[in-house]
1. Check the numbers for percent of Cα pairs over 23 Å apart across 1, 2 and tell me which is largest.
2. Among the shown structures 1, 2, from which was the value 43 of relative contact order in percent (Cα under 8 Å, 6 or more apart) calculated?
3. To which of 1, 2 does the computed value 0 (helix-only ellipticity at 222 nm (-39500 (n - 2.57) for each DSSP H run of 4 or more, over all residues; to 500)) belong?
4. With distance in nm of label points 7 Å out along Cα→Cβ at positions 30 and 70 computed per structure, which member of 1, 2 shows the largest figure?
5. Any idea which of 1, 2 comes out highest on distance in nm of label points 7 Å out along Cα→Cβ at positions 14 and 46?
6. Using the calculated result 4, 16, 23, 26, 17, 10, 3, 0 for P(r) over Cα pairs in 5 Å bins from 0, in percent, for residues 38-93 alone, pick out the matching structure from 1, 2.
7. Thinking of 1, 2, which structure, once distance in nm of label points 7 Å out along Cα→Cβ at positions 22 and 78 is computed, gives back 4.3?
Structure 1
Amino acid sequence: MPASLAPEAAVACLCTCPDAATAQRIARTLVEERLAACVNLLPGVSSVYRWQGAVEQADEVLLLAKTARDRLDALTARVVALHPYELPEVVAVDITGGLPEYLAWIAGETRTGAVD
């Protein structure tokens with residue numbers, strides 16, 4: 001049985017990407033490096049935001065990464081290193097509940113030193 005993870009120790013991290021190729025590359029890297037247990041790629045996101053004094057609009061791909069809270073800093077640093085945006089969106093939301101076995105799976109898949 002994988003290590004357990006209290007609900008408050010799990011986070012869902014959101015990150016927008018400029019295109020599918022970038023999103024796929026970042027998602028795969030986060031999972032391969034055990035920084036996220038799972039990353040969903042949600043295409044078709046239309047973002048409206050203020051950037052450098054102007055209102056902008058862009059079509060993006062949203063990443064939804066599930067990870068353990070103690071891996072969030074490393075995940076954030078890796079996203080920043082891989083991302084083409086000057087200021088990438090990295091926003092974490094606490095997971096306050098969920099299927100206990102799924103939360104345990106997140107914990108197990110993001111454990112450093114885990115063996116495949």
Structure 2
Amino acid sequence: MSLNYTELDAKKLEFIAVAEQGEIPNGERIFVEINDHSIVIFNIAGKIFAIADVCSHDGGPLGDGEHEADYKVACPRHGARFDIRSGKALTLPAILDIPAYPVRIKGDQVEVGIPIDS
């Protein structure tokens with residue numbers, strides 16, 4: 001099964017409010033825990049993205065890594081890069097993708113979609 005949960009039908013997701021829009025300024029990120037999911041949420045040029053806060057290379061935290069151009073984040077431990085939009089592993093040493101979660105805005109609330117069966 002794909003870890004890119006942004007591709008799942010909304011009926012298979014539970015959307016959880018995690019923050020107000022103003023709590024995630026442009027260029028910033030926040031960290032949240034939903035059930036057993038550690039997630040980092042990025043605001044890039046006014047667009048909100050959510051990925052797992054874990055590097056698939058060694059299980060280390062990813063969210064503290066440097067945000068790079070073209071929607072990339074670099075793992076602070078060994079430099080593996082991931083696409084913030086899809087969780088796709090882009091460079092070694094990571095070869096496995098990480099979960100990407102759908103995000104929606106309801107009113108002023110940022111909501112993250114978690115698979116119902118998780």
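1. 1
2. 1
3. Answer by label: 2.
4. 2
5. Working: 1: 1.7; 2: 3.3.
Greatest value across 1, 2: structure 2.
6. On the way: 1: 4, 16, 23, 26, 17, 10, 3, 0; 2: 4, 23, 37, 24, 8, 2, 0.
Corresponding structure: 1.
7. The read-out comes from structure 2.
Rule-based calculations on the coordinates, nothing more; no lab input. Every value quoted in this text rests on a predicted model; they were computed, and no experiment measured them. Cβ atoms are built from the backbone, for glycine too; each structure is taken alone.
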